[in-house]
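Please find the structures below.
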Structure 1
Amino acid sequence: MGKLQLLLTLQTAVPETTEALVRLESETERSTVRVNANLGTTFELRPGTYRLSITLPGYNSAERSASIDCGTDKTLTVPLARKR
């Protein structure tokens with residue numbers, strides 16, 4: 001297993017309880033979780049390549065990919081911009 005720490009950077013401050021929706025997909029796994037937009041989260045994942053789709057009301061959605069290796073920790077910082 002490996003760890004992926006997801007951090008979101010927001011253009012403007014949001015209330016402490018604001019949640020972002022994160023969809024995490026690989027060839028064999030698929031899940032959707034709610035994540036505190038201010039704190040982010042850490043996923044413990046099997047080795048492989050994952051696609052992440054992040055949505056937060058009032059912000060443009062973002063998509064990223066991350067490769068996880070066994071026994072490694074990786075940090076992914078995703079900036080989110082306000083919708084115009």
Structure 2
Amino acid sequence: MRGIWLFIKFLLILAVAMVGAFFALENSQSLGVNFIFINGPTMSVGVWLLVFFASGAFLGMLASSVMVLSYRRKLTKVSK
């Protein structure tokens with residue numbers, strides 16, 4: 001049963017990667033992003049959107065993991 005779930009997760013990740021690749025290919029206009037002190041490289045709009053989406057997802061997971069670890073620490077303290 002675990003192998004089936006692993007295969008389904010693999011297929012899901014592969015599908016998301018393919019949709020992202022098609023999205024980046026369809027949005028091929030060049031765009032240079034200017035940050036506050038740094039000028040970013042010129043890449044396609046689709047690649048920029050995927051980079052910002054991935055970084056936002058990573059930051060969201062990082063923030064939620066900090067909260068989960070805090071709640072686990074509080075739970076272990078209360079259960080002692």
Structure 3
Amino acid sequence: MKHRVKEVEKLLKKVKNTLKINVKKLVIDEKGEKDLKSKILWGLSVAKRIRIKQARKSKSLYPQLVVFGNDKPIIFYPQAKG
């Protein structure tokens with residue numbers, strides 16, 4: 001799991017440096033994960049027909065990168081393959 005977190009952090013740094021945009025990193029707890037799923041990821045998942053990548057047994061999320069535009073979520077990564 002730590003390996004995946006490092007990949008997301010590298011991607012954040014690349015986005016920030018390449019596009020010269022503000023990047024915010026949040027580390028969330030278990031309650032925050034449930035809120036993230038219900039308030040952001042499920043809506044995007046249904047609207048854009050994207051599956052959420054999560055652990056099979058525990059349904060825990062993998063580290064997520066959520067892209068916002070005008071304070072609204074646009075897309076998230078990683079995405080589960082169909």
Response to the item:
Re helix-only ellipticity at 222 nm (-39500 (n - 2.57) for each DSSP H run of 4 or more, over all residues; to 500): value -11500 computed from one entry in 1, 2, 3; matching entry is structure 3
Worksheet item: Comparing structures 1, 2, 3 by relative contact order in percent (Cα under 8 Å, 6 or more apart), which one has the largest value?
Response: 1
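None of the figures in this text is laboratory data; all of them are computed from the coordinates on show. Worth saying up front: this structure is predicted, and the values here are computed from it rather than measured.
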